[in-house]
Structure 1
Amino acid sequence: MNIAELTKLIKTRRSIRLFQDKPVPEALLVQAIETATWAPNGGNAQEWRFFIILDKKVIKGVADAIQADMKNMMSWPEMANAIPAFYRPGSPRVDALSTAPALVVVAAVRPTNPMFEAMVKRAKTDPEAKKMFEGLQVVAGWAQSTSAAVAHLMLVLHQMGLGTVWMTGPLHAKAEIEKLLKIPVGMDVVTLVPVGYPAENPTKDRKPIGEVCQVIK
């Protein structure tokens with residue numbers, strides 16, 4: 001694959017929320033995940049874990065858990081003007097889980113790092129250590145590594161003719177999802193990736209490079 005082909009692959013990938021009623025071969029999902037595990041990751045710890053869900057009843061259970069939590073949040077007075085319109089009842093936005101024939105749940109093993117633990121202890125009394133700790137907490141290393149694998153996974157699936165969408169919002173129902181899927185203790189769900197053959201063709205563009213890139217000389 002040359003740079004032009006790679007650029008086309010990246011630029012033609014879109015978030016798909018409407019899928020055909022057509023099963024996704026398990027072998028394709030496993031192949032895509034195996035490729036995704038070659039993503040860069042901190043210390044080559046490979047803390048990511050992937051759960052392939054093909055049972056539509058289980059996928060619906062995940063969707064129901066998310067909706068129940070969302071309904072609860074929408075009842076809070078503080079959320080009256082805070083929740084985006086596309087989450088509200090009657091919104092034309094499609095819930096990807098309602099039509100997805102497959103779901104990949106991406107989790108990460110909670111790291112045990114002596115250096116991290118030492119910094120946590122030190123940060124309680126040392127302002128400099130606290131500042132360092134807060135910097136590391138903006139996006140934890142294991143979350144960055146897992147996200148790199150998810151990005152690779154979505155590109156591979158796109159090359160296979162499959163559509164995906166990266167769902168991080170539903171993590172407000174993280175505890176319920178982990179209980180439903182029996183995620184082992186010591187792991188955290190990071191994102192949900194519905195997968196299927198696309199039944200839509202979104203065309204959203206990107207901001208000009210000048211708005212998002214700065215060269216520091």
Structure 2
Amino acid sequence: MSTKEFEDNRWRSRDQKIVFRHRAAADMISSGSVLDLGCGDGFFLDLLRQKGISGHGLDLSSDGVKKCLDKGIKAEVCDFAHEPLPFGDGAFDYVVMLDVLEHLYYPGKVLAEAVRVSKKFVVISVPNFNALPSRIQVLMGKIPENNRPHKGHVFWFNLNNLMRLLGDAKLSVTDFKTNTFWSSRFVLGSLVKMLSKVLPSIFALSFVVKTEKK
């Protein structure tokens with residue numbers, strides 16, 4: 001199965017529902033134009049539209065792009081893992097990639113293109129492959145959820161290599177949000193939320209960062 005077939009099957013068979021990365025990223029964008037790389041079914045762009053923010057989506061999946069167009073969202077098919085982005089320098093105020101970079105063999109190459117077409121900001125989310133639940137699953141001889149084939153992940157992120165990638169792209173972090181496990185549990189939830197801020201490399205399930213071009 002090719003990557004395109006994998007992505008088409010994914011968007012043909014499901015629709016997104018709001019989760020932490022959507023809320024966190026939406027809070028980081030107050031105004032301006034947005035390019036959503038890996039827009040899928042257009043869920044995040046629709047969320048921004050409700051805030052009065054205009055956006056444009058690119059995705060490898062023609063099924064995902066069709067869902068965007070059916071919602072009245074501007075979107076087009078683009079294999080941005082292998083092709084330059086079809087926009088000029090500084091074409092958008094924000095470029096957004098929510099849980100996209102871990103699906104790419106060469107995320108730095110795509111990030112460089114995102115920086116090129118952004119006037120100022122790039123917003124990124126990635127799962128933390130070194131989160132405590134994953135470490136425990138490995139010790140128990142199990143394959144962690146994020147490493148299983150149905151996820152389509154080919155690049156494994158932790159906090160260190162995410163920050164290294166951002167540094168190489170000459171991006172500085174202006175906002176940083178994490179989510180964690182057991183967050184809804186009484187008392188224990190408050191503890192792990194605090195730990196996810198103090199030790200995000202262990203206790204954060206994912207990272208959402210707003211970055212600015214240096």
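Where a number appears in this text, it was derived from the coordinates with a stated rule and is not lab data. It should be emphasised that the depicted structure is a prediction, and the values quoted were computed from it without experimental measurement. Cβ atoms are built from the backbone, for glycine too; each structure is taken alone.
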From 1, 2, which structure was helix-only ellipticity at 222 nm (-39500 (n - 2.57) for each DSSP H run of 4 or more, over all residues; to 500) = -10500 calculated on? 2
Given a value of 0.7 for distance in nm of label points 7 Å out along Cα→Cβ at positions 19 and 179, calculated from one of 1, 2, which structure does it belong to? 2
Among 1, 2, structure where FRET efficiency 1/(1 + (r/R0)^6) of positions 139 and 203 (r between Cβ atoms, R0 = 25 Å, to 0.05) as derived comes to 0.25: 1
Of structures 1, 2, which gives 195 when volume of the Cα convex hull per residue in Å³ is computed from the coordinates? 1
With relative contact order in percent (Cα under 8 Å, 6 or more apart) derived as 38, matching label from 1, 2: 1
Tell me which structure, out of 1, 2, gives 2.7 once distance in nm of label points 7 Å out along Cα→Cβ at positions 131 and 171 is calculated. 1
If log10 I(q)/I(0) by the Debye sum over Cα atoms at q = 0.13 Å⁻¹, for residues 75-194 alone is computed and equals -0.63, the structure in 1, 2: 2
